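I've put the structures underneath this note.
Only the coordinates and a few stated rules stand behind these numbers; no lab work does. Worth saying up front: this structure is predicted, and the values here are computed from it rather than measured. Cβ atoms are built from the backbone, for glycine too; each structure is taken alone.
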Structure P
Amino acid sequence: MSYFKQIVRGLAGLFVGMGITLRNLFRKPVTLEYPHQKPELSKAYRSAIALIRFPETNTHDCVACMQCVQICPSYCITIEGAKLEGQKRKRATEFKVDYSLCSVCGLCLDVCPTTTLEYSKLYDVAGYRRDEFVYDLLEPFVEQEKDFLDKARAAQNKPAQDPPRS
């Protein structure tokens with residue numbers, strides 16, 4: 001092939017590449033400049049579970065029924081609960097999920113009788129150790145639940161009373 005033909009082919013390739021560049025110059029970008037831009041997540045996006053904050057009570061509605069713990073195929077949920085005097089039902093005092101084990105199957109959401117579980121919008125969870133993926137879902141509710149949690153912890157630490165003698 002002659003030297004002239006190589007130059008013409010090179011210029012033709014250059015013009016084809018410049019044409020593609022100009023066509024795509026004004027299109028919407030495909031990538032994001034992460035972490036400066038956050039992705040727009042669809043409603044169908046599924047991530048780790050979270051507790052729903054109900055606006056009327058400004059807290060969750062977990063009653064520590066343990067149904068999500070029993071149905072979880074990954075054994076990644078641990079819950080503790082307490083019922084204090086004067087309360088109608090039990091409340092969760094601890095709700096931990098090990099996201100390194102969670103398979104995001106959604107069975108816990110389906111079985112929850114109070115519908116207090118939902119998929120969160122977490123998308124950038126990363127870590128180096130397994131314990132970094134164990135989340136306490138009650139952490140965002142600590143301020144609202146402070147009195148209850150303090151009383152429940154005090155009741156758990158209180159020694160059992162002797163039964164009355166007859």
Structure Q
Amino acid sequence: MKLAVIAVGKLKEKYFRDACAEYIKRMSAMTPVEIIEIEEEHLSAKDERNPVMVERSLEREGRRILNRLWEDDLTIALAVEGRTVTSEELARMIEPAINPPFKRCIFIIGSSHGLAPAVYAGCRMKISFGPMTFPHQLARVILLEQIYRGQMILRGSDYHK
């Protein structure tokens with residue numbers, strides 16, 4: 001099964017880009033992870049406080065995300081209201097033998113406003129890193145580390161302790 005992360009927005013800070021690149025490099029010998037960056041809608045400070053404008057921007061981002069998904073994807077959205085999972089549970093999510101009908105496992109990270117309702121509705125599951133709030137760029141680093149950890153768990157490596 002192929003692995004991918006769809007993320008709204010680009011990584012701006014070099015230290016986040018470097019951290020992501022490190023995990024992607026580590027995974028390249030196992031199951032490589034593709035990063036698909038979706039253009040983030042930019043709102044003015046005034047529009048940030050306008051629920052209608054936020055909803056419209058989420059809808060536009062959502063269409064761009066949905067256009068990148070296939071019918072046979074295992075789609076997993078990162079969401080505050082999602083279920084918290086252990087590293088072992090995440091490893092099972094990316095285990096091809098457990099998920100044979102799916103060709104790709106796609107993790108989706110939204111913008112600071114989240115994801116469009118249509119994206120959430122189209123996802124097979126929603127997971128959360130817990131009740132704390134993280135910058136979306138850091139969430140990408142954490143997700144990549146957890147995917148790497150999951151691959152190490154599946155290989156029986158000592159990395160996961």
If relative contact order in percent (Cα under 8 Å, 6 or more apart) comes out at 23 when worked out from the coordinates, which of P, Q was used?
P
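Matching task: 9.5 is the computed value of mean projected area of the Cα convex hull in nm². Pick the structure from P, Q. Working shown, then result.
On the way: P: 18.8; Q: 9.5.
Derived from the structure labelled Q.
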Starting from the value 7.0: which structure in P, Q was mean count of other Cβ atoms within 10 Å over residues 24-31 calculated from?
P
Matching -12500 (helix-only ellipticity at 222 nm (-39500 (n - 2.57) for each DSSP H run of 4 or more, over all residues; to 500), computed) against labels P, Q points to structure Q
